[in-house]
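S.K.: In what follows, structures are represented as structure tokens.
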Structure I
Amino acid sequence: MKIVRWGIAGVLAMVSLAWAGDKKDAPGQAVDSGSLGVFTNGHRIATETFSIEQSANGSVITSQFKTEEGIDKAAQSSELQLAPNGDIRKYEWKELSPGKTQATVAPSNEYLMEHISGAPDQKAPEDQPFLLPASTSVLDDYFFIQREVLVWRFMASACKQEKGELKCPVNQKTQFGSMNPHQRSSQPLSVEFSGRDKVNFKGAEHELNKFILHGEGGDWTLWLDDQFKLQRILVAGDNTEVIRD
């Protein structure tokens, strides 16, 4: 896997990937932004618009999810704030349509606490503790760019930079803990690098870096380009595909 404009050192401090040259210390630097199309059985059903910014104080990942015209209307937003070491500072999820549920996750003493309000039939706000450390990865429903952040974290822990190239062990799993605030659940999972892969999508063949996320609900396959930006996700069990616009 060749490094094009990135090197090991600090992108989202948590993943230790940084922008090359003198930009790496710039305040509020944009690390990645764009949109992802969500497809089921080949039909586009939704769009996720996202941005990832890094500063000396940590990183912020924001995302907006909205269904397409003709699909049951749904809109949600999220913001994940990370400390320089990658720990969760705060995570906010809001349902904008059709309901108004919202949740916040933040450290409380040594563990994480989720605060939920506005849920159907909920008479009062609810707090749910998770016996998880702040280093847990947030992988919420509908916000697929959070999987890119997890792959960066995998590369920071499992890969090494050698003579201008990033060397990742092939088919070697690295374990992580994760939580899904929308489902109020947590699970262990693992990530592995499967090597270079030629894949056809968007009417052309692309040679990308293939990663597999193994979880209790099945496997997700992710492809990233040589700038380590997410290009495609395939969730075979759900007939779901996510493609960068």
Structure II
Amino acid sequence: MRLLRRQKAAAAGAAHYDRPAFYALGLGSWRDYFTLLHPPYTLWHLSYVVLGAALAPTIRYDRLGATLLAFFLGVGIAAHALDELAGRPLRTAIPGRILLSLAVLSLAGTVALGVLGVLLASPWLLVFVAFGLFMVPAYNLEWFRGRFHSDLWFALAWGVFPFLTAYWASAETLRWSAVAGAVAVFALSLAQRTLSSRVRTLRRRARSVQGTITYDDGSSDEIDRQALIGPDERALMLLALAVVAWSVAALLFRAV
């Protein structure tokens, strides 16, 4: 019986780590679209939008709402749809034409919201719109031989960019609080990238993991894929929760 339980646990663990991401649901139908959104990471990066507005000297909630929607369309849908279209890292069965349509329509919605912001708020927002419109395909389709698909550009495009866009949209200026906040989200984004890159490699490319840790007292632990992936994924989930909670706290602080 004990051996059977171990075999079942091993089989369950293998099935868990065969998923392309820890938040991925089973393949097929609506589950593919849920997985496509990369929910923990999308919420994480949308939190930078909230933080940018909350740290601005003046917060305009209508502009915050529009900026959140624009980044949800641009990052949550368009960027992830192009990423899946390029190499199927999530192994979804979503047809290519639907992925392309999602990307194009979402980017069009993002640009429309940006142009509206330019007309109603500040022409300087056009710079942010142009940068976002370039970075979404450049990063996810790895234009220019993948030059923009790097840790540095990940932190700038998906961390600093949404933060500064929301800050500027509310304040129409950048102060030292924007600089300090940009440094913080840049570092957080690099931490995310560092953890998630190793997790993705082990989940999607590693066939097997073998090894042993031997301690001073002579005891030892076997190293397998779960032992390597588990701590990193828990750290990613906790960091995502912390950033979301931090952004909500900052917004509530400004609201009262």
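Quick note: the coordinates plus some simple rules give every number you see, no bench work behind them. Everything numeric in this text was worked out from a predicted model, so none of it was measured. Cβ atoms are built from the backbone, for glycine too; each structure is taken alone.
S.K.: Given 0.55 as the derived value for FRET efficiency 1/(1 + (r/R0)^6) of positions 144 and 184 (r between Cβ atoms, R0 = 30 Å, to 0.05), which of the supplied structures I, II does it correspond to? Please report the intermediate quantities before stating the final value.
M.R.: On the way: I: 0.95; II: 0.55.
That value comes from structure II.
S.K.: Let me ask another. Out of I, II, which has the highest value for distance in nm of label points 7 Å out along Cα→Cβ at positions 56 and 216?
M.R.: Details: I: 4.2; II: 5.5.
Top value of distance in nm of label points 7 Å out along Cα→Cβ at positions 56 and 216 goes to structure II.
S.K.: Taking P(r) over Cα pairs in 10 Å bins from 0, in percent from the coordinates of each of I, II, which one would give 7, 30, 38, 20, 4, 0? Walk me through the intermediate numbers first.
M.R.: Values: I: 7, 30, 38, 20, 4, 0; II: 7, 27, 32, 19, 9, 4, 1, 0.
Only one of I, II returns 7, 30, 38, 20, 4, 0 for P(r) over Cα pairs in 10 Å bins from 0, in percent, namely I.
S.K.: Quick one: mean count of other Cβ atoms within 10 Å over residues 72-79 came out at 16.5 when computed from one of I, II, so which one is it? Show your work: numbers first, answer last.
M.R.: Numbers: I: 16.5; II: 23.9.
Corresponding structure: I.
S.K.: Consider the structures I, II: one of them gives 14.2 for mean count of other Cβ atoms within 10 Å over residues 120-127 as calculated from the coordinates. Say which. Let's see the in-between values first.
M.R.: Working: I: 8.6; II: 14.2.
Considering all the candidates, the number was obtained from II.
S.K.: Computing helix-only ellipticity at 222 nm (-39500 (n - 2.57) for each DSSP H run of 4 or more, over all residues; to 500) gives -23500 for which of I, II? Before the final figure, lay out the partial values.
M.R.: Working: I: -2000; II: -23500.
Answer by label: II.
S.K.: Match the computed value 16 of relative contact order in percent (Cα under 8 Å, 6 or more apart) to one of the structures I, II, and report its label.
M.R.: Attributed to the structure labelled I.
S.K.: Same structure, new question: Comparing distance in nm of label points 7 Å out along Cα→Cβ at positions 40 and 224 across structures I, II, which is largest?
M.R.: Values: I: 2.8; II: 2.0.
With respect to distance in nm of label points 7 Å out along Cα→Cβ at positions 40 and 224, the highest-scoring structure among I, II is I.
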